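Down below are the structures I want you to see.
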Structure I
Amino acid sequence: MKPKLIIVDDETLICEIYSEYFSQNGFDVFSANSTTEAIKIIKAKNPDVILSDVVMPVQDGFDLFEKVQLYNPNIPFIFMTGYERDKRILKRLAEIDKKCITKPIRLDELLELIKSEIKR
């Protein structure tokens, strides 16, 4: 059975590129462009790992993380951002004890990170 990955990013092109790459590398991939859409997919598909952008309109990746924690705190959650020096983001990541991969992302490195998170 293939591991299930959900990719959450408000940029449709990012979702498309990552979905194609991870599909080719043995994942069942689902994507969402908003937190609201992501929660529906998470509840329906129960993914093995979530990859979410931090900065998104309306509700950000931290909002999604909080909702997922209420639903299923055991799902591995990986953040990604293009704002790696933003103090608010760094502070929030430290508060929840999560790391963040920075854009532009090397997909081979992200693949290894996702595989390691699934094994935990």
Structure II
Amino acid sequence: MDIFLLKSKVHRATVTGGDLNYEGSLTISADLMEQCGLQEYEKILCGNMANGERFETYAIKGKRGAGEIIMNGAVAHLGKKGDVLTIMNFCTVSQKKAKKWKPRVIVLGKGNKIMSTRGI
């Protein structure tokens, strides 16, 4: 049997902008996505620490090194520039592998720079 576990997480990502007219998604700088193993168009679950909103969408690559976290489309109604998000995604893992499973986690600081990592 397989179980559903945390695959990767971007913790304390500061929203840098929003675009209501974009078709949807969350833009994340390419280097941050790569560091935590997040693929472009992969489904993500986000929690907004500023207002408690939670939403699902998908990730798209932003400019490498720019620290972009941009809420696009309808999710732009659920937060604003300066809000802090936790961005998570999940995968299925066999119970055997789950015993040693470690998600890839990055913790961001000012300017969405990586402050620490786990499981990488």
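Quick check for you: by mean count of other Cβ atoms within 10 Å over residues 9-16, which of I, II is greatest? Spell out each step's value before the answer.
On the way: I: 15.8; II: 21.1.
Result for mean count of other Cβ atoms within 10 Å over residues 9-16 over I, II: largest is II.
Comparison across structures I, II (criterion: distance in nm of label points 7 Å out along Cα→Cβ at positions 25 and 89) gives the highest value for I. Here helix-only ellipticity at 222 nm (-39500 (n - 2.57) for each DSSP H run of 4 or more, over all residues; to 500) was calculated and came to -2000; which of the structures I, II was it taken from? Label of the originating structure: II.
Hey, relative contact order in percent (Cα under 8 Å, 6 or more apart) derived from one of I, II reads 41; which structure? So the calculation was done on II.
One of I, II was used to calculate Rg and Dmax of the Cα atoms in Å, giving 13.0, 40; which?
It traces back to I.
Read-outs throughout are calculated quantities, based only on the coordinates presented, and are distinct from any laboratory measurement. Everything quoted here is computed from the prediction, not taken from an experiment. Cβ atoms are built from the backbone, for glycine too; each structure is taken alone.
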